[in-house]
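For reference, the structures are reproduced in the following blocks.
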Structure P
Amino acid sequence: MPCRSSLASRARDAEHAGLVLAYCLEETPGGRDEDGGKRATMKLAAEAVGRATPIYEMAYRRWAGELSADARTVAESMAAPWRIVIGLGNENILEAGITLHRTYGTPLIPGSALKGLAAHYCAEVWGAADAEYSPAGAKYRALFGAAADAGHITFHDALIAPDALASGLVLDAITPHHGDYYGGGAYGPTDFDDPKPVPFLAVKGKFHVAVTCDGEPAEAVKWAKLTLQLLKQALEEWGVGGKTNSGYGRLND
């Protein structure tokens, strides 16, 4: 639903990108340029992220401090050389979704996504070289669990660094060239089809990636370091989120 004028003006000063995306679809003259309205709303959301920096920085430092105080936790800063797309298929009035922090409206990589990536990479890559890391192996079950056991590793949400927040959301686009054909049209793709750019938001910046192992600290930190090594390899080689085949989602040191 298009946003009312009072909400539209407030959106230009908003500090929570998620609320902008959920409630403030920009009106366009005569309602004719729907995609233009979507792009305008996404730009407002990208601007809102930067205004959240003061309060987010305090929360980030408290969170990172609590993680570093736990001897069973290991963490590392990783940066996206290109962009990351998380939650593109989430339900959204703009059709193209994105995963943001519920409290601050800031970019993050959910711990569940990191765990899923690490488990798949472990099974396919490490498991191919050592059966202990295959889904039936003891080390795999220790890290990721099984039906009756959740495993011993906690994959924390990876939060964006405060100094990267102002430029953390960027406007991007997918351009299907044969929309009618993809939608089940009666004719095949031709050179006369009209490309139609579809706007969406992507993420870039540095992220604090952390994992924790339960148990006695001396032994737990060994498993945590092993898991972080695995996760880093998966992020560098495979990437996380959507469009990884197009180069999105990769992180490195």
Structure Q
Amino acid sequence: MTSHTSFDAFVVAWLLLAVAVFAVLFFVTAPYGRHLRRGWGPTLPARWGWLLMEAPSPLIFAAFFAIGPFNRDVTAWVFLAMWGAHYVHRAFVYPWMLKDAGRRMPAGVLLMAVAFNSVNASINGRWLFGLSGGYGDDWLTDPRFVAGLTLFVASFVVNRQADGSLRALRGSGETGYRIPRGGLYRWISCPNYLGEIVEWTGWALATWSLPGLAFAAWTVANLAPRARANQRWYRERFPDYPPERKALVPGVW
């Protein structure tokens, strides 16, 4: 079995696992944030949890970039910048933007996230900077890359704006939740999740790769069920929650 064949077989298995996780998460909501509950091991401060579980992704991806044979063209640097734009912020900036310093995260969730991020960064980094054979600078004008980058940037902005709206609901030192309003929150409960799903769909298109597709599938598998759980949580706790809001896709679902 060649390295390409074994790599592709692993990524296909990883993709199929995402399908299974997607089904399971409609019945078992990951216990962090508003859904925190006991039974998933000891907890640690959420800020440190976010840092520890997200840090492997930018570090591993950067390592594959550094050691890969195909890291000199401009396209490789653009891929590194796209990945870093999301994960450097998520690992090293976002945790310190959380206003509720008392929030906790179960160790079980942390360990599963570390495992996912390590595998995800490894397969994407290995493909882009090694097994792909390089993309070349002419890939920057390919319609697939242009469309993918456009989706990535636009949804990156949506994700950041939605996260900012959630942070603005809570003053310094305050705890608890309120109904978010304005922007895409007028139509859906989780525009931050929608932004992230479209962001990594753009990545899959821009890289035109099986690892990129697997990442997009895993993003849907994790966030679509959670969007439904969040919407249900809001409706159970806020009698005035807008009944017309969908969970994730405006006017659809």
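Derivation of every value follows stated rules applied to the coordinates shown; laboratory data play no part. Every value quoted in this text rests on a predicted model; they were computed, and no experiment measured them. Cβ atoms are built from the backbone, for glycine too; each structure is taken alone.
As an exercise: helix-only ellipticity at 222 nm (-39500 (n - 2.57) for each DSSP H run of 4 or more, over all residues; to 500), calculated from one structure in P, Q, equals -11000. Which structure is it? Source structure: P.
Which of P, Q yields 50, 26, 14 for Cα extents along the principal axes in Å, for residues 132-195 alone, as computed? Source structure for this number: Q. Can you say which of P, Q returns 1.04 when Cα Rg over 2.2 N^0.38 Å is computed? Derived from Q, not from the others. Comparing FRET efficiency 1/(1 + (r/R0)^6) of positions 84 and 220 (r between Cβ atoms, R0 = 35 Å, to 0.05) across structures P, Q, the highest figure comes from Q.
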